[in-house]
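Below, each structure is written out as structure tokens.
Rule-based calculations on the coordinates, nothing more; no lab input. Small disclaimer: the values here were computed from a predicted structure and weren't measured. Cβ atoms are built from the backbone, for glycine too; each structure is taken alone.
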Structure P
Amino acid sequence: MSLTSKRVLVVEDDFLIAKDLTDAVTQAKGEAVVVASAALAVDKIERESIDCALLNVNLDGEPSVLAASHLKAHNVPFVVVTGYSKETLPPDFLDAPYLSKPITRPELIDTILRMTSVASESRTDRVPTGRHFG
């Protein structure tokens, strides 16, 4: 399973979890871009090319809903990586794939590959098409 040429935005405030997610992406030959807040995530989404994102719901007490809405607006697929149960997630996260912490590396990489495959089939120039992975 290879993420060659894939840029993955990791939005996670816990250093050890961010490192583990980053290590998984880089070991699969992808490039990880790490931020610890929704505001920094929005900046990366606006300024850089991102193929998909791994999004924690709660960033040091700050909800990451702003990052989720920007990812959707730019047609960038994301997976919710959280310790919260799916039933407690805000509405902005309900149509995204969901992985409950702790997750395995194969599960993570497989999910990223499926997300980026569906996204590349459904978009041109990052124009929203209404298709969702989930």
Structure Q
Amino acid sequence: MSRCTSARTSISAACLLANHYERVQKYEMANAIYVRLQPSSPYYAMTQVQAAINDGRLNQPEAGVTKLKTLVERDPKNQDADVWTALGDLQRSSEHYAEAATAYDKAVAGMKGRRSAFIQRFRALSETPRA
């Protein structure tokens, strides 16, 4: 087995273990695994999104927002709808409705055939306090 294959197997196993921790609601343990992945990993963006969602589950949405904003800043043109939707969800949970709507707009702009960001965007807009 090549060294590269061995490293990928190890990363895949770590991601599976983190997923198990999420299923049993051990979000801190899952995030402890995710934090070890390097930005060069092909799984990095996915695990950062998942860690941010876990932050929201741990009532730490601002930590999740920071993770996702950092991810976007690293590669602003190469983010999929999942990144923007997760960012919008965390911002909406913190009652930052205008920012959530902006994130959902970016999710919609980058999506292909997915409707959930549309629905979440309208939820954020409907929850925006009226002046």
Structure R
Amino acid sequence: MTDLLPVAYIAGPMTGLDDFNIPAFVQAGHQLDLEGYSIVSPVTLFGSDTSQPVKVYLRKELSVLFQVDVVFVLGGWEASHGTNLEVLVALSIGVPVWTFGVNALGVRTQITRARRMPWNGSPPS
């Protein structure tokens, strides 16, 4: 019998960042792969396609959260509408969420709640 690798979803800010932050997703994916995770992220789901409305990406990304073992968030996640939503959903369904980077003590920080959603009543389109 083959042991399956734990599946990690990488979440993080994309909108408004250079190259949609794709290099950070790729780098995190490589590191987590070395740590023994099977990786899912917006980059593995969509490649570099940035032509769709945000809701197209979020629908797929949120559905994937029901199939992963852990979520890792990239730096700057607190200011990202989509990442906050992903964190909220993951925590609501019992999927642990951790920072990808380490703190000053060299350890990852577990996220226990999403940040306040700054959408003024309606999410971005």
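The figures follow:
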| read-out | value |
| --- | --- |
| P(r) over Cα pairs in 10 Å bins from 0, in percent from the coordinates reads 13, 50, 34, 3; which among P, Q, R | P |
| Read-out helix-only ellipticity at 222 nm (-39500 (n - 2.57) for each DSSP H run of 4 or more, over all residues; to 500), computed value -23500, structure in P, Q, R | Q |
| Top of P, Q, R by distance in nm of label points 7 Å out along Cα→Cβ at positions 40 and 56, largest first | Q |
| For 2.2 (distance in nm of label points 7 Å out along Cα→Cβ at positions 32 and 80, calculated) the corresponding structure among P, Q, R | P |
| Test item: relative contact order in percent (Cα under 8 Å, 6 or more apart) calculated as 22, pick one of P, Q, R | P |
